[in-house]
1. Out of I, II, which structure matches 2.7 when distance in nm of label points 7 Å out along Cα→Cβ at positions 62 and 110 is calculated?
2. Upon calculation of helix-only ellipticity at 222 nm (-39500 (n - 2.57) for each DSSP H run of 4 or more, over all residues; to 500) from the atomic coordinates, which of the structures I, II produces -20000?
3. Assuming 87, 51, 28 is Cα extents along the principal axes in Å as calculated from a single structure, say which of I, II it is.
4. Taking Cα Rg over 2.2 N^0.38 Å, for residues 22-69 alone for each of I, II, which is largest?
5. Given that mean count of other Cβ atoms within 10 Å over residues 102-109, derived from a single structure, equals 16.4, which label among I, II identifies that structure?
6. If we compute FRET efficiency 1/(1 + (r/R0)^6) of positions 86 and 174 (r between Cβ atoms, R0 = 41 Å, to 0.05) for structures I, II, which one ends up with the highest value?
7. Going by FRET efficiency 1/(1 + (r/R0)^6) of positions 6 and 38 (r between Cβ atoms, R0 = 35 Å, to 0.05), which of structures I, II comes out largest?
8. Consider the structures I, II: one of them gives 15 for relative contact order in percent (Cα under 8 Å, 6 or more apart) as calculated from the coordinates. Say which.
Structure I
Amino acid sequence: MTTPALLTILFAVVAIGLLVYRGVPAARAYFTFRGKRLVTCPETRKAAAVNVAARKAAAGAFAGKIELCLDSCSRWPEREDCGQDCLAQVKADPESCLLWHIVSRWYEGQECAYCHRRFGPLQHADHTPALRGPDHKTIEWSEIRPEELPDVLSTCDPVCWNCHIVETFRREHPELVVDRKWDPRRMM
């Protein structure tokens, strides 16, 4: 092999090594800090929904220094000039303030208010479970504003996807629903 070919190969190996060396922490930072989070606003001491600028965090990790900043907040645009002190909560435990994690933890181990089937760990590919409010109407948890979710979870019962669909149909089309008492003879 000639010297220019060896230098090209050496340069390619070093470039790929550097890309992997810096790229893995960048990817880890991106996946760690993406997603909607629920934090306690240091100013108001109330729940606020925030999105961390995950791409910026990944770019910072690639350069060797992660700096977190908010991409959006439920208190913006009124308080967009805040000090973003809530980021300390995200830095301290990025997973526990993730909205999906909070909701998944709340559902796990509870029973559906209608069919009494026990919830296991929620999966992203599954249908979204729902909630039954004091008015006995069901609503998907994803339809609730994230900053209101802690209050809503304290007053609602969990409902599985199947029962939510049935109850929604029952509520929207009562003329098409026939309720019958269960009769074991019909099963024969």
Structure II
Amino acid sequence: MMYPMVDRELAWNILCEFTQSESLRKHALAVEACVLAYARQFGEDETKWSLTALLHDFDWEIHPQAPDHPMKGEAILASRGVDEEMRRAILSHANYSGVPRVSQLEKTLYACDELAGFITAISYVKPHRSVFEVDVSSVKKKMKDKAFARSVNRQDIVEGAQELGVPLDDHIDFCIKAMQASAEALGIKGSL
């Protein structure tokens, strides 16, 4: 059976079908903002990169345990016509998947995933709850605070930048700016 090319509307519908949590949907949008900005910088396929980021955690609510996420989700995406390159990138964002990150898309998705969540968390604790109050130094300071956003893997953030070949400070700054450009949709514009 042939499926139509997955477009943004279909990807969003898949995400919403399996993800009820507003914060998890916003996480998908935050990762998408960062990955899309890198696609533009690298001259890559913006649609493919954007949709991959949007779908990377679509199955988290139904498969919250490793290794079910994203392995079981991959089969669902395959049945919905999501292409192999996108599915492979989604598999590779989990260190335990056994799928090595080889392509630029795979490395970028991994590099942006935890960092986007971390930047969002920092935005929420700023006086005006705004991503416009977040900067590189505040991110690096919070990375040292093990009690803050405990579920965010700091090592993934550091390794992600290394795999991407971008200095950590530059990567953090790039992702902050990408998220600022989408602040309204991400719910982190704040009350400035």
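Rule-based calculations on the coordinates, nothing more; no lab input. Remember, predicted model here, so these are calculated numbers, not experimental data. Cβ atoms are built from the backbone, for glycine too; each structure is taken alone.
1. Details: I: 4.1; II: 2.7.
Clearly, the read-out refers to II.
2. Going label by label, the one that fits is II.
3. Numbers: I: 87, 51, 28; II: 52, 34, 32.
Structure I accounts for this read-out.
4. Values: I: 1.29; II: 1.25.
If we compare Cα Rg over 2.2 N^0.38 Å, for residues 22-69 alone over I, II, the biggest value is for I.
5. Values: I: 16.4; II: 20.5.
It was calculated from structure I.
6. Values: I: 0.35; II: 1.00.
When FRET efficiency 1/(1 + (r/R0)^6) of positions 86 and 174 (r between Cβ atoms, R0 = 41 Å, to 0.05) is computed for each of I, II, structure II gives the biggest number.
7. Working: I: 0.05; II: 0.95.
Result for FRET efficiency 1/(1 + (r/R0)^6) of positions 6 and 38 (r between Cβ atoms, R0 = 35 Å, to 0.05) over I, II: largest is II.
8. On the way: I: 15; II: 22.
Label of the originating structure: I.
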